Structure I
Amino acid sequence: MRHQLAFTELVNYDAGQPSITIPVTLSVSQTRVNCDAKVDTGSSNCIFARGVGEELGLDIESGLRLLVGTVTGNFVAYLHEVNLSLASFEFSGLVGFAEDQGFRRNVLGRRGFIEQMTLGLVDYEGKLYLSRYDE
């Protein structure tokens, strides 16, 4: 039995890198921040570096506190509703910003990103196919 999906966008990424990294834009009101983020299907949430949230003008600790557990330990992030854009998609979602200034990674996880998208992946070719889940 074959299964078929259709996608509206193709995002190319560097398959030679150790992760699937794509450009995204976060915005709050008129403030926009461009950055790269790693697609992580194992991450429950979208988590960004504290500096990204500060560039957006957010008071990081005023968000909803979230204790994030990883294989290497726990860390604290604060959830804020932001607009996230990539390719031709823009949607609103809860995104965590790390409490610790030393957290430098930006991650697109299940809540806030993957739950809103249909994904197709051809890693050998560095191709990430995307469509909105509700289309």
Structure II
Amino acid sequence: MTETSTAEAPAKTTPFEMIGGVEPIRRVVDAFYDLVESDPQYAELRAMHAPDMTPMRDALTGFFTGWMGGSREWFTAQGGFCVMTRHSKMPITEKTAKQWSDALRAALVVAQVEPGFAKQMDQILTQMAAGMVRG
């Protein structure tokens, strides 16, 4: 009688691994900025950004990648990065923070992120956005 090995796949240990890597992150970011650019309910948030949002799409993809436990190349290229400091001079209000959170929550659905993971991500990032309110 031969014993068969049922090797289990290694556990996914970082949020980056749990979401599936860079491609799903990019789908979330693209869905987010597509909504911000096209949906009037995010008009105030859109007005806070430059006309060409391509650099922001790349930056948020890089930020999320490193923040979730993937490559930190983007952070290294930025010379270190504190999201709170970088946003401290922006006129972020409760309304624009809510628009950001709402658009991100919708993007997580559009990008078909697993609902439990999306909920955790939403909770953390909503708190982060609320902490950036200045006005």
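Distance in nm of label points 7 Å out along Cα→Cβ at positions 30 and 102 computed as 3.9: which structure among I, II? Don't skip to the end; give the middle numbers.
On the way: I: 3.9; II: 2.5.
Structure of origin is I.
One of I, II was used to compute helix-only ellipticity at 222 nm (-39500 (n - 2.57) for each DSSP H run of 4 or more, over all residues; to 500), and the result was -1000. Which label is that?
On the way: I: -1000; II: -19000.
Working through the options, I get structure I.
A value of -0.33, -0.39, -0.81, -1.01 was computed for log10 I(q)/I(0) by the Debye sum over Cα atoms at q = 0.10, 0.11, 0.16, 0.18 Å⁻¹; which of I, II is the source structure?
Of the structures listed, the value fits I.
Going by Kirkwood radius over Cα pairs in Å, for residues 70-109 alone, which of structures I, II comes out largest? The partial results should precede the final answer.
On the way: I: 11.7; II: 12.2.
Ranking I, II on Kirkwood radius over Cα pairs in Å, for residues 70-109 alone, first place is II.
Can you spot which of I, II the value 20.6 was calculated from, given it is mean count of other Cβ atoms within 10 Å over residues 94-101?
Answer by label: I.
Computed from the coordinates by the stated procedures, all read-outs in this text should not be read as laboratory data. Worth saying up front: this structure is predicted, and the values here are computed from it rather than measured. Cβ atoms are built from the backbone, for glycine too; each structure is taken alone.
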